[in-house]
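Next up, some structures in structure tokens.
Any read-out appearing in this document is the output of simple, stated calculations on the displayed coordinates, not a laboratory observation. Just so it is clear, the structure is predicted and the values come from calculations on it, not from any experiment. Cβ atoms are built from the backbone, for glycine too; each structure is taken alone.
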Structure 1
């Protein structure tokens, strides 16, 4: 069944709210967008229809920024992959520590199970496919690592995938179930094949980055007690440049130093809970902290209780 929404039939003061509710119901929950201009200037039109397992939306609206925050993830979990073909306008998208720009004709993937920012600086129009995660994973196992990467609409694969997505948006929704199922599978097949072909070299790079990340984390976990462990020492130990190490951790939304501190805090917490030592200084040193007062402050900020208080509670 086709569902439509148009702000022209909504009271001006309610337009953005109703539009936000419509999108959250069909796609995924995002924070209510902020529109800088007067509310009566905001406009949006959405046509949403199912084709087999696919949800196909045609969205045209005033420029907005859509943010899916950790709070939205908890409030309304989602497990779909969105494929967005930009028809008009210009956008930027950020997810998994990566950011990309999107021009008309480009396609990008969005993982609704993770936080993201999708910004449209001007009026825009997109064709949005809502694809069940399992359907993408069986065709593109590393799809979760390929978000926030624009498939160029001017490339052969980008043009082919764009034509297929545009065609799906213009197909009559009143298809026989068998035909709709076959069409949906064909659209997903073509999209996945185009992305896999276009990003083959990028996938190899991502695999190398995953190997670097794995080795870096193993070294950190094996050397938590070394108070001199830092980015330079870590990069030398695993044989990569400092720049590469920083880039790899950034692609996962963190830094090597932040991850190191997180693991040290987790280890110190476990030490106290398991009663391995009653002396806070011993715990701090064993977990690589050289400044006891700083350790106590950060521990309390993270776990809501000072380490010496937790020791007494465990006694």
Structure 2
């Protein structure tokens, strides 16, 4: 009995030592990842939060407490750019809805039977994705300027300006161009979701006598809920990262009527050289994005998944 007990005990000790070695090896393998995350993610966030309480100046930074946050409450331009960012988020949602049609068209039997037509259509939809915003911004500005010039030539004495230069139309125009630019990305995600749905589900719906609309409503949409959740969350987060379209199309103008909150933050940092206030704006953006992500995941996943 003593011999059997000692053998069992030695096996347990060997198993414990093996688990400890596996845990040590696993820790050593993921240690470089944690080091890189700490250097390039955690430490910059800490520095950004710390910078919110200072005014950057020479020869050394001046501690000003909560003054940057007090300034946030009275900054009308910040309020305006935050409203603009929400509008860009709504345009992102509209872009998700509009991407359903090209995705269904590419995935349809008609396109599957014509490979060349399908590839041509896919290339046309995906083309804006491979073109940089500097090129897109210059192209759209030139088109609007030429269009305004053509209108002026057709109506002597009339004053015509680009829609990007008018307060009433600048933000909607940027939003519509943004929808066009991200249409290919949203279409790819929809296609990935559609092609992951088992065909047997559609066959069962067809046997039950479901129409195309009923199959889309009761089969496609429920199966696409996880992908839609991802697209909605990343769409709103993307709205709080809109910078290139604003910088290349309108430069935030006229005034600040088309500027996003990130564009305003960058202007505060690199033009006004107010790094402390820019860090405070960045902290606000981080808080809003994190809160929206939690709310959307909780509501959508709890309801549909």
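Here are some notes:
- Source structure (of 1, 2) for helix-only ellipticity at 222 nm (-39500 (n - 2.57) for each DSSP H run of 4 or more, over all residues; to 500), computed value -14000: 1
- With relative contact order in percent (Cα under 8 Å, 6 or more apart) derived as 13, matching label from 1, 2: 1
- Test item: distance in nm of label points 7 Å out along Cα→Cβ at positions 128 and 216 calculated as 3.3, pick one of 1, 2: 1
- Computing distance in nm of label points 7 Å out along Cα→Cβ at positions 200 and 296 across structures 1, 2 gives 3.3 for structure 2.
- Origin of the derived value 1.40 (Cα Rg over 2.2 N^0.38 Å; candidates 1, 2): 2
- Structures 1, 2, by Rg/Rh (Cα atoms, Kirkwood Rh), for residues 72-183 alone: label with the highest value: 2
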